[in-house]
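> In what follows, structures are represented as structure tokens.
Read-outs throughout are calculated quantities, based only on the coordinates presented, and are distinct from any laboratory measurement. Here the structure is a predicted model, which means the values were calculated and not measured. Cβ atoms are built from the backbone, for glycine too; each structure is taken alone.
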Structure I
Amino acid sequence: MSLFPSRWPPQHPDRIQLYSLNTPNGQKVSICLEEMGLEYDAHLINIMKDDQFDADYLKISPNGKIPGLIDPQGPEGKPIVLMESIVILLYLADKTGKLLPQDQRGRLEHLQWLTFQAAHIGPMFGQFGHFYVYAKDKTSDSYAVERYTKETQRLLQVLEDRLNGREYLMGEYSIVDIATMPWVEGLGGFYQAREQLELNRYPRVQEWLEKIMAREAYQVGRNVCAP
């Protein structure tokens, strides 16, 4: 059985294979790959066309979500197949020794903020966007928008407070910034919710946002696997 899905054959079978779409969760990994200077093939998984439910893709990501990754040169020189963006970021950081401390204390400090992104920032910002953009004409009242607006603002304040006296979320640029940044950018960008969320109330977050958006790897990585 081939390691690679037949529908998305690799151009370079010896390289990392990324299966993704340029949503925040997908952007995390492509930005990380660019920051780390790793060579990879990128394959578009168009969730608007249900590519994520293709039997070949489900072998990579059984939950039917993006992104997925195959590294033919995985641990101990053996191939590895991974789903879940946070796990992929951790894997790439360990593979390269970049953007994540190797000491236990530093690693745990980063892991808690990665978990904060995965458990709070992503789900809550995603729910805000769903009700503010996609379902605004499908609900009979404003409860959902009000709820997720307040929760998104609460989480933005957590980031604002965290950035007090810090250039980046962990002091130095890391996979924590890479994981969090696309979700924050999307609030004023894709969701067009600057006024709704009063984003000017979070100047440190805005400064952090602009600083990262100026990075070449971010500019390239955010557009990988665009439909």
Structure II
Amino acid sequence: MGALANLGHRVSDQTIGNILRRHGLAPAPKRSQNTTWKEFIRSHMAVLAGIDFFTVEVLTWRGLVTYYVLFFIRLESRRVSLAGITRHPDEPWMQQMARNATDEGWGYLDQRRYVLHDRDTKFCASFRTILAAGGIKAIVLPARSPNLNAYAERWVLSAKQECLSKLILFGEGSLRRALREFIDHFHTERNHQGKSNVLLFPSDVATRRLHSRAVFCRERLGGLLKYYYGAA
């Protein structure tokens, strides 16, 4: 009523109540108690991060070996941090990852308050306890709901489609190098449609104005990842 009155429209509270019921909307006190997941994400974007695992098959002298990759992504900026790579993501390893993430000086989750992760058993109770001690609340998502951690899931898809699935990886070092190069490319050289089709963290080269017709190409991983820029 008050908002309509500000616009010069006088409407009775009964009329407003009828309109709300017609559209299945609860009265204001009850409506304010129900927050959708989309609204929660939007209002907490600056203090939210996603955590997830994905696996990569790596060729070693013993044959194909499965490595587990743990990463963090800050939802507002889309900055990705590679937390760790291991063949055995056991509880002591997960505890160390939590300590690294919450380190006061350089932790991946600096200034974050919430982290989203699925119900994978690798996210053990002690992992969440260490996060809580660092002031970060872990939000465990419902089963079979990858869309609730969509930013993390989308990054995994990009990393695999644009990079990892096009490489034959020999050993853990090869995997680390590929991921490091892709993350650098993702941050500084790849336009993001979800962020107005701009570079997330443009380098000095990316911010140069094109003063001539000369165009150069920066290649990563033997030309798999390319970035074009103009001469200064």
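> With helix-only ellipticity at 222 nm (-39500 (n - 2.57) for each DSSP H run of 4 or more, over all residues; to 500) coming out at -10000, pick the structure among I, II it was computed from.
Label of the source structure: II.
> Please compute Rg/Rh (Cα atoms, Kirkwood Rh), for residues 11-114 alone for structures I, II and give me the label with the greatest value. If you can, show how the numbers build up before the last one.
Values: I: 0.97; II: 1.28.
Structure II comes out on top.
> To which of I, II does the computed value 17.0 (mean count of other Cβ atoms within 10 Å over residues 59-66) belong? Please report the intermediate quantities before stating the final value.
On the way: I: 17.0; II: 10.1.
Only one of I, II returns 17.0 for mean count of other Cβ atoms within 10 Å over residues 59-66, namely I.
> I would also like to ask the following. Comparing relative contact order in percent (Cα under 8 Å, 6 or more apart) across structures I, II, which is largest? Could the numbers behind the result be given before it?
Working: I: 26; II: 13.
With respect to relative contact order in percent (Cα under 8 Å, 6 or more apart), the highest-scoring structure among I, II is I.
> Then there's this: Suppose Rg/Rh (Cα atoms, Kirkwood Rh) works out to 0.98; of I, II, which structure was it derived from? Show your work: numbers first, answer last.
Values: I: 0.98; II: 1.10.
Source structure for this number: I.
> Between structures I, II, where is mean count of other Cβ atoms within 10 Å over residues 35-42 highest? Can you show the working numbers first?
Working: I: 16.9; II: 11.1.
Largest calculated value belongs to I.
> Next question. For distance in nm of label points 7 Å out along Cα→Cβ at positions 27 and 83, find whichever of I, II sits highest and give me its label. Before the final figure, lay out the partial values.
Values: I: 2.4; II: 4.5.
Going through I, II one by one, distance in nm of label points 7 Å out along Cα→Cβ at positions 27 and 83 peaks for structure II.
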